[in-house]
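So, here's a batch of structures to check.
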Structure I
Amino acid sequence: MKGPIRSTTDDARSSARQMLAMMRHAVLAVNDSATGHPHLSKIACQIDGDGVPVALLSGLAVHSRALAADPRAALLVEMQGDRGDPMTWPRLSLQVVAQVIADPGGLRDRWLGAHPKAAVFIDLPDFRFWRLTPQAGFLNAGFGAAFRLTPADLGLA
């Protein structure tokens, strides 16, 4: 029997890259050592100038404390369709390694361009930018269209 995962195509690579470029929010899954269970959070997220997902997270949040203890995480990016079954809408899941960005440089201005309401809290002392570097990915581009992705497939070195 043929499996559901197809050979990765240029269209799949392009779709995944487009989803990342359009991303403004995602679901972050972390390993919560305090409870021993995974923890999920919907977060604001976008790519940086290199195409790597970044998030602005409060140090007070469960997900930030979990990432500080274990930087392995997952990110789910969904593209909402305008009709039909939501289970057929494209979605991209990424296995990532998180790291605080010590010097965010021009990331603050880029962030505020996409998330202007973040101006209220972006400069609070507990907020930090985190780079969520993809290690592997899985694109479900709709019914019967599933693809495994590498960082190179996502346009990352």
Structure II
Amino acid sequence: MMRHRTGAGHRGFTLVELITVLILLGILVFVALPRLQQTASFGQLGFRDRVGAALRFAQKSAVAQRRLVCATVAADRLTLKVAAAFGDAACPNPMAGPAGANPAALAPSAATILSAAPAGPLYFQPSGTVTSDGAGVTPTDFVLSVTGQAPMTVHGATGLVD
């Protein structure tokens, strides 16, 4: 039978073991920390994708319902509204989103800002075009920007969202 000595010299870790653990922790922090800091850009990218999907939904809904759909862009929100009837030049009614949320609205995180150029609502016409006025006289290209992401373009003549 073998006996283990439990004297003072056999407790704890050796200096080599402690230094090895500290070096491994340092390498782990060096590799993992930059990846943790990139999570904000993932949130911004996700919001940009949701905005693009909402604008595509607005354009498809305008054509399918044969009604004007208005997309209001603010720094902290994208909201969709729909006209009451075909031929109306205003959108007084909140629009239900694709998942049934009413109203259809998107809000970014605190560090994300949404903007549109030119400023003002986007009017998705029943014909599929996008204009800067409810009457639908002139198709207008819009550029939407989300903090830290590539801008997306809404082509007025076709309603295509890039």
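To which of I, II does the computed value 10.4 (mean count of other Cβ atoms within 10 Å over residues 20-27) belong? Before the final figure, lay out the partial values.
On the way: I: 16.2; II: 10.4.
Source structure: II.
Each of I, II could give helix-only ellipticity at 222 nm (-39500 (n - 2.57) for each DSSP H run of 4 or more, over all residues; to 500), but the derived value -5500 comes from I. Match the computed value 28 of relative contact order in percent (Cα under 8 Å, 6 or more apart) to one of the structures I, II, and report its label. Structure I accounts for this read-out.
A value of 27.3, 98 was computed for Rg and Dmax of the Cα atoms in Å; which of I, II is the source structure? The read-out was computed on structure II.
Read-outs throughout are calculated quantities, based only on the coordinates presented, and are distinct from any laboratory measurement. Please read all numbers here as calculations on a predicted model, not as lab measurements. Cβ atoms are built from the backbone, for glycine too; each structure is taken alone.
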